[in-house]
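Enquirer: Next up: the structures, one after another.
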Structure P
Amino acid sequence: DLDHPGDNDPSDHEVVWIEFDQNSRKVTGVYTYFHRALLSTEEAVKDANLHRQRARINVQWGGHGSLPLGWERLKPQVFYEKIGEKLKIKNMPERYQELSKGIKNPGHPLARNWPKRFEGSYKDFINFSQYVDSRKWLKKKRMVIISRWPNAVINRYFLAYNYFPKKQWPK
């Protein structure tokens, strides 16, 4: 995460949940983690079922928020259970405005070789045309496990450093 090089969490993680119907083997839910907000759209579910149960997930530049197909119509909010309130979080235009001005800690040692700001237009910022097929890499690294406890699996098997646990399941 470009704005937080010194938070003792050296990289951000894309967290996505794909829900399947066990009988039909169809995707019934596509959920993404966007800066503590859970995002989901029917458009993402329909698209996944049209593409062999593979959901398209767009990833925000610099802050690594995960966005389902159809994210543009969503108004992200975070529900804080401890205080029982929903709070609006920054949307993509607001995040673009900040990142195009510059990152928060450009002088931090970990950020030495990082980009100092987003150089393109807002249209460039939301252009998700660079396709990355993660199947081969995930298979080679053996980084797919089905579990009721995803945070424990990620911490135990996949990451050898500090990991900020995310929500276990979106429902």
Structure Q
Amino acid sequence: MKVLILYKSNYGNTRQVAEALARQIEGLGHNAEVRDLRLRLPNLKDVDCALIGAPTRIGRATWKARRALRRLRRKRFGAKPLGIFDTYGPLPVDPGELEKNRKWFYPGAAGRMQEKAQKLGLNVFLQTLRCQVQGMKGPLKEGEAGKAAQFAREFIATIENK
């Protein structure tokens, strides 16, 4: 199976998640191509499924990620499985501050992209992957790469069991 992993990354954190997903997928015996959304979409004819990710910025996904979803629909990718992931954070430590700023983190880029993809009629995997960063520019919080690997296993298992 060939899996296309599309990402947009400002500081390299979302790219790291995309690469962790690819490593796990390749470890399961499948082909994975990691591609920056700043580049043109490749030919999708031989792609069996895709994952798309972006950082959460001001509570939403980047315009390149939203545009890529529209392009996937135009290229007739609709029936093929699509998984969604994002990076977000850092979260405020104080519970009061977290609640006050909740709209900037939840549902985040992943939730917004999932909603948009569903409206576009794409075949969206029900779960999303959200990976937290430690500072404004990263790095990824400890354990997030492992979370990405688990998500990749679940995504592939769901496709293989259909």
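Any read-out appearing in this document is the output of simple, stated calculations on the displayed coordinates, not a laboratory observation. Just so we're clear, the structure is a prediction, and the values are computed from it rather than from any experiment. Cβ atoms are built from the backbone, for glycine too; each structure is taken alone.
Enquirer: Given a value of 15.2 for mean count of other Cβ atoms within 10 Å over residues 14-21, point me to the structure among P, Q it was derived from.
Expert: P
Enquirer: Looking at structures P, Q, which one was distance in nm of label points 7 Å out along Cα→Cβ at positions 54 and 70 calculated from, given that it came out as 2.1? Can you show the working numbers first?
Expert: Details: P: 2.1; Q: 1.1.
Corresponding structure: P.
Enquirer: Same structure again: Out of P, Q, which structure matches -0.40, -0.47, -0.55 when log10 I(q)/I(0) by the Debye sum over Cα atoms at q = 0.11, 0.12, 0.13 Å⁻¹ is calculated?
Expert: Working: P: -0.53, -0.63, -0.75; Q: -0.40, -0.47, -0.55.
Structure Q accounts for this read-out.
Enquirer: Where does the value 12.1 come from, among P, Q, when mean count of other Cβ atoms within 10 Å over residues 22-29 is the thing being computed?
Expert: Details: P: 12.1; Q: 16.4.
Of the structures listed, the value fits P.
Enquirer: Also, quick follow-up: When you work out mean count of other Cβ atoms within 10 Å over residues 86-93 for each of the structures P, Q, which one comes out largest? If you can, show how the numbers build up before the last one.
Expert: Numbers: P: 14.0; Q: 19.9.
Between P, Q, the highest calculated value is found for Q.
Enquirer: Here's a follow-up. Out of P, Q, choose the structure whose coordinates give mean count of other Cβ atoms within 10 Å over residues 46-53 equal to 21.9 when calculated. Write out the running numbers ahead of the final one.
Expert: Numbers: P: 14.0; Q: 21.9.
Clearly, the read-out refers to Q.
Enquirer: Out of P, Q, which structure matches 1.4 when distance in nm of label points 7 Å out along Cα→Cβ at positions 94 and 118 is calculated?
Expert: Details: P: 1.4; Q: 3.4.
Of the options listed, only P reproduces it.
Enquirer: Assign the value -5000, calculated as helix-only ellipticity at 222 nm (-39500 (n - 2.57) for each DSSP H run of 4 or more, over all residues; to 500), to the correct structure from P, Q.
Expert: Values: P: -5000; Q: -12000.
Going through each structure in turn, the value belongs to P.
Enquirer: Follow-up. Assign the value 27, calculated as relative contact order in percent (Cα under 8 Å, 6 or more apart), to the correct structure from P, Q.
Expert: Numbers: P: 20; Q: 27.
It must be structure Q, since only it matches.
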